[in-house]
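What follows is calculated from the coordinates using simple rules that are stated; it is not laboratory data. What you are looking at is a predicted structure, and each value in this text was computed from that prediction instead of being measured. Cβ atoms are built from the backbone, for glycine too; each structure is taken alone.
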Structure P
Amino acid sequence: MSEATLGGRFTFPGTSLTVQRMGYGAMQLAGPGVWGPPKDPAAALAVLREAVAAGVNHIDTSDYYGPHITNQIIRQALHPYPAGLVIVTKLGGRRPPDKSWQRASSPAELAAGVQDNLRNLGLDTLDIVNYRVMGSDHGPEEGSVIEQVTVLADLRRKGLIRHIGLSNVTAAQVAEAQAITDIVCVQNNYNLAHRHDDALIDDLVAQGIAYVPFFPLGGFTPLQSSTLSAVAGQLGAAPMQVALAWLLHRSPNILLIPGTSTLAHLRENLAASQLKLSTQVLAQLDAIASAVVISR
């Protein structure tokens, strides 16, 4: 894949980190329920290696995936890491033995999380760390992020983190964090049907800040739309490829991190960056969100 077929390039603001807009999310490399080792460890290694060989240089992960498993697989597959590879991780959660998702946002937990990520990835410094607010899976919840962002800013001054981002946050929380330190990316739930962050995306692109949608294909309830299926049929593509292509067209600051544990699905996701969407097609796709709102 060339730079153009991976959606073009984006440089995180105030950094030397430049990535292809089509990246890879590593969450699905762990076992079922994002817990324990994968059923096919060799396939997990192969997916990572093929992604990087295809030109992907932005990998999203967290040490609470598994827990620890995903980062260990990344290290096994890719370490020593190729020049230009940007690994973005996140803090704010933990996975106790009951396999639930719990908050881990105290200063001690955040500091320990950085050390876990460094150890399991085999790094001395983390490129970008997102503080994730562990609220609803479907959207952020109000509340101050001052304490947590201050902790990350201190860890940055100590040289353990290069840059800081946020995940599952409101526009007010982004502004609150920016009063403390530079924010290079925001990772929120956003896709063709879930468009609550439209205004935030427009504000961030004006500042040159990356917006990274999680659940770009709907997450645990994949996107389903007769319009999406019809457009995909017209283009000779899979519906999920069209949904990814729409995101790349939505705004130049959007970076994609679709995840998969299979080579076939990886290739399909990467190929989505080659789709060209006409103005007419974009209008059809834009109407999907309105239909979702009306149906509710």
Structure Q
Amino acid sequence: MSDSASGDIFTTPDGVDIFYKDWGSGQPIVFSHGWPLSADDWDAQMMFFLNHGYRVIAHDRRGHGRSGQVATGHDMDHYASDLSALLSHLQVKNAIHIGHSAGGGEVARYVAHHSEGGRVAKMVLISSVTPVMVKSASNPGGLPKDFFDGVRATMAANRSQFFYDFAHGPFYGFNRPGAKVQEGVALNWWRQGMMGSALAHDQNMIALSQTDFTPDLQKITVPSLLLHGEDDQVVPIADSSPLAAKLLKNVTLKTYKGFPHGMCTTEAQTINSDLLAFIQS
């Protein structure tokens, strides 16, 4: 464990360099970020919980942020295995795992398959892609595959402009009537996205949209909290957290009127307070 505010690099068994931050001491809280971001997306939570006496850990997923821009392994099994290897290296046990958006899928896969030996105390999924996003015969309320293919095509044509528009628009709800754009927040989102690999972001879009986390959720027994904004334009609430809650055995679902997908940043005070209450309960 490191008490410095600098990041460190861990190399996975298959040779991928994973950047991570590991600050403080106390019970560990492990954060998994969303597409296409980095550990920096958790700044508001990392500082809050560090100041409340917790050990806080966040990593850049392979291909994202400052981690290695490898060509392979951009799927939920690899993401969960990377996290497992990192946390074994850091000797983390009894952790609270918190995942946002695509990171919620990563956390669900990790908790379902790598939580042996008291490694996981609780789980939180925020604005999560669970149980499955893409529309199918078994998931009629999902988004059509054509929608995700369109996002991938737009990224391939001009990723920088797409990220700029996405951050200034639906991610934080800045496109809503009367919304005040927080320029620094939007540009920080763009900065994080552009640090990562175009290939990783393309493949992560497939993974987050097409992976069915139903079997993972059905295996999980640790106390779980699901948080979701009712005005989420990125992962619509109707086909996500309420359905995931029905699959979990020990779960609390909390929704927020008017909150956007990126509510961990724009509504950090509310989210942090609710996270602390759940962790201390």
Structure R
Amino acid sequence: MRTMLVFSRAALSVGLLVVSVFAAAAAEQTFKEGWFTTNDGVKLHYLEAGSGSPLVMIPGWSQSALEFKHQLAGLSDRYHVYAIDMRGHGESAKPNHGYRIQRFSEDVREFLGANNISNVTLAGHSMGCSVIWAYWEQYGGDRVSKLILIDQMPMITSNPNWSAQEREDAGAILDGKSLFETVNALAGAEGVKTTNEFISGMFTKQYSRDMVNWVVQENLKFPRVFAARLLFDHATNDWRDVIPLINVPTLVIGGKASLVPWKSQVWIGSQIKGARTEIFEETEGGAHFMFIENPEKFNQMVKDFNG
């Protein structure tokens, strides 16, 4: 892999051009496509649409910016919506380094600076919430006015010494053994199969399998070896001490049928003063990707919260 050049923050490069992006079984949507280069020389890709107050959307583990196509289209009448392909993901460069939540949070901060964005609503889905929590721990509310936290438990991997209440609050779905089994399966010969099974279980049974398969293909743009490395880091961060420090208006969104236990989302909402918590029912597309399964309800919820 070629050596990545290192640039200073002051030399971040930003380019924009209009492109048409397509999604399987969906009408063509036209968004702006942009690029910027991080301080460690990684070229990251993003999509944007609309004008008004900035709303920056951070995808989950292995997901792409294009998976927010319904928000780019459906919220752009009120907001300037951005969706980022994190390093290694989607159309961004795929370096051999930086697959850690802390580095991702720095990438988000550099993105905001490169585009001169302030008073932003940061919306994170799944791992995107962890990126926001890492951002908050390091930079506080710098440039941030509101947060939208979409379906991420505070800690993925459980400690065998936890009480039943601690496990419920944390929402952990793995233990040490299953974490290593999952990571090794992703990095090995069964990586594509493991991804397919993993992502397929994140949608309600009634949702279109063709669209689920499209999401799987978006995931596979991220090399599986890097995906395994990132998942290990993601799954071993415990954010329960950071979440109560948040002091900006926050919307927490979960799903009754999600692999992320919905009671952990209620716990998150209870830890942030004044937070609003919304849980989608299974019949409302309330699995892990409710913003894809039921974009009308999701987008209206964002508008009601964000003003």
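Here FRET efficiency 1/(1 + (r/R0)^6) of positions 144 and 232 (r between Cβ atoms, R0 = 25 Å, to 0.05) is compared for structures P, Q, R. The highest value is that of Q. Source structure of the calculated read-out (semi-axes √(5λ) of the Cα gyration tensor in Å, for residues 112-247 alone, 28, 18, 17) within P, Q, R: Q.
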